[in-house]
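Structures are listed in the sections that come next.
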Structure P
Amino acid sequence: MSASWIDYAGYRGCVTLENTDTRVVLGPHVGGRVLEYAWRGENALWLDAAHNGITVTPGQRTPLLFPSGSRFDIGPELTLPPRPELWVGPWEAELTGPLAARMTSSPSPSVGVQLTREFTLAPEGSHLACTQIMRNVADRPTRCNHWARTFGRGHGIAIVPLTPELSRFPHQYVMYVPNGGIDVRPEDPAIRIRDGFLEVFDTPAYPKLGIDAYAGWFAYLMPNDLLFIKRFPTYPDRVYFEAAGLTISLWYYQDVVCELEPIGPGETLAPGASASFTEEWWLVPFPFPEQRDALDLDSVVAAAEAAMGGR
């Protein structure tokens with residue numbers, strides 16, 4: 001059980017948090033990322049080896065899937081100006097406890113925000129708490145929200161518990177389509193609603209989906225027999241700043257990755273004020289089904305609830 005410094009994926013001075021079963025590697029070099037979240041040596045994150053050791057300067061053009069690993073961001077996606085200091089700039093990292101670390105960004109002049117990300121790994125098992133703190137460092141109010149952009153490994157199955165009584169969408173989710181459109185009545189053979197859950201068991205025709213569910217968790221089952229669970233707070237009575245009022249977004253890219261995106265409520269921060277949002281992660285061994293569309297949802301729920309301690 002330890003927190004220490006290591007070299008990893010071509011970067012010097014990464015942080016590792018490690019217990020008997022789980023290892024977390026944090027990289028402060030390109031946007032304050034999680035580079036590894038691994039259960040017994042099996043990384044749940046998609047990390048592109050072609051990008052090992054690469055750093056960029058603000059304004060430099062980067063590939064679509066760069067940076068890989070678990071990225072975090074802030075929104076609103078469509079109206080917040082570019083913020084390269086937060087997204088790809090160098091951060092500062094520090095150890096804060098036996099299994100805890102912190103990464104801090106430079107301030108972003110365009111949005112007036114500085115970010116801090118705090119990570120704590122449990123002494124046993126896979127529970128990882130990830131807290132993002134958004135602080136207004138400008139002399140004017142600013143509006144923003146938490147937006148996680150974790151790359152899970154491709155070819156997986158997303159399982160999202162729905163709250164139909166609270167949804168504003170006819171099909172309880174939306175699909176983003178070309179030219180800025182949002183389809184509120186999508187039909188796609190890779191997606192279905194079954195027993196109160198949204199299942200995405202193959203790559204849809206258009207990659208980005210939005211869900212306004214308030215159950216406060218979802219899961220992603222990968223072919224390496226790992227169930228990746230994210231739990232996070234939701235607020236039915238608060239305003240969400242994303243265009244369709246989303247609490248969750250999923251983005252599939254050519255079976256390479258599925259981006260797992262809890263979205264926080266809108267925050268209006270006075271100068272000097274801050275707000276935080278915490279995601280909790282777990283990894284659970286779980287067999288990938290031979291037939292992708294025949295997943296036993298009851299078993300998924302039981303595994304998730306056991307990991308989360310009965311919620």
Structure Q
Amino acid sequence: MILITGGAGFIGSSLADKLLAQGEKVVIFDNFNDNYDPDIKKRNISKALSYSNCLLCRGDIENVADLDKAFSGRKIEIVVHLAARAGVRPSLKSPVNYVKTNILGTVNILEAMKSYGVKRLCMASSSSVYGNCSARKFSEKLKLGRPISPYAATKLSDELMAYTYHHLYGMCIQILRFFTVYGPRQREDLAINKFVRLIQAGRAIDMYGDGSTLRDYTYIDDIIDGICRAMRYKKTGYEIFNLGGGDPISLKQMIATIEEVLNQEAIIHQKPMQPGDVNRTISDISKAKRLLGYSPKTTLKKGIINFVQWKKENER
């Protein structure tokens with residue numbers, strides 16, 4: 001049985017659908033908070049809940065009692081920990097909440113795993129842990145320690161805490177550093193979703209900086225494939241893997257691609273760079289390729305075409 005925290009979110013629900021279709025037993029754990037419309041999360045898991053091998057457990061990773069209910073009486077074999085307060089900019093406004101959810105919540109999960117004898121964990125981290133790294137490519141071998149947002153600091157702290165539990169209690173842990181995930185079910189506040197919606201409506205989009213910032217956009221299907229591969233990896237007790245698209249794209253290029261797919265010109269308001277935003281993310285995915293067989297296949301244009309089609313089919 002697989003427990004997915006944040007299982008009703010963008011990535012979590014997509015993973016649940018994939019695992020359930022493969023016949024796995026899945027527990028979806030989510031608190032359905034109002035960081036964004038809870039009805040979106042309910043729609044995300046509507047397909048998953050049609051499977052007899054799916055169980056929904058409402059709860060909060062900050063609440064130990066909720067986690068006890070999720071673990072108790074069930075043979076959980078692996079936890080995929082995706083629940084978190086996400087986003088760089090919001091973390092500047094409420095860093096304490098980010099610490100509570102992302103650090104304390106993660107420790108609560110690790111403690112629950114220890115208490116119930118669960119030895120395997122796949123945990124989402126973020127490319128933001130690299131900060132404004134000067135390396136040509138961001139490799140898992142780089143020494144880190146200078147995150148530039150509270151969100152990044154909490155994710156780096158989670159990685160360190162996970163290693164501690166691996167060392168002390170023999171847990172098998174894979175840390176997955178996601179690079180700018182997009183695609184169907186993406187949150188409405190994230191760039192590609194927001195830009196598509198505003199451009200289609202003939203409204204202006206905000207472009208922070210001069211458009212030269214680089215992001216390693218990664219399509220949801222490629223991320224799900226990477227997670228599934230990491231879940232099967234047991235050769236070592238603790239590993240960190242970059243899961244990126246492998247082809248960094250500038251903000252200007254991303255906007256131009258959306259314009260091309262929509263056949264519609266964007267109205268752009270240029271604004272200053274935001275505090276906490278990194279200049280570029282460039283993943284070195286050679287380790288994930290070598291050890292997991294990870295190989296992202298979806299180009300940005302194809303991914304945006306897929307997203308626009310999904311959005312059209314799911315208009316509310």
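Nothing in this text is a laboratory measurement; each read-out follows from the coordinates by a stated rule. Keep in mind that this is a model prediction, so the values were computed, not measured. Cβ atoms are built from the backbone, for glycine too; each structure is taken alone.
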Legend entry - Answer label among P, Q for the case where helix-only ellipticity at 222 nm (-39500 (n - 2.57) for each DSSP H run of 4 or more, over all residues; to 500), calculated from the coordinates, equals -1500: P
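Looking just at distance in nm of label points 7 Å out along Cα→Cβ at positions 15 and 231, which of the labels P, Q belongs to the structure with the highest value?
Working: P: 2.3; Q: 0.8.
By distance in nm of label points 7 Å out along Cα→Cβ at positions 15 and 231, the leading structure of P, Q is P.
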Legend entry - Highest-scoring label, criterion being distance in nm of label points 7 Å out along Cα→Cβ at positions 71 and 199, among P, Q: Q
Legend entry - Structure (P, Q) behind the derived value 3.9 of distance in nm of label points 7 Å out along Cα→Cβ at positions 135 and 191: P
Inset, instruction - Compare mean count of other Cβ atoms within 10 Å over residues 55-62 across structures P, Q and report the one with the greatest value. - result: Q
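When you work out Kirkwood radius over Cα pairs in Å, for residues 167-262 alone for each of the structures P, Q, which one comes out largest? Don't skip to the end; give the middle numbers.
Details: P: 14.0; Q: 15.4.
For this comparison of Kirkwood radius over Cα pairs in Å, for residues 167-262 alone, the top structure is Q.
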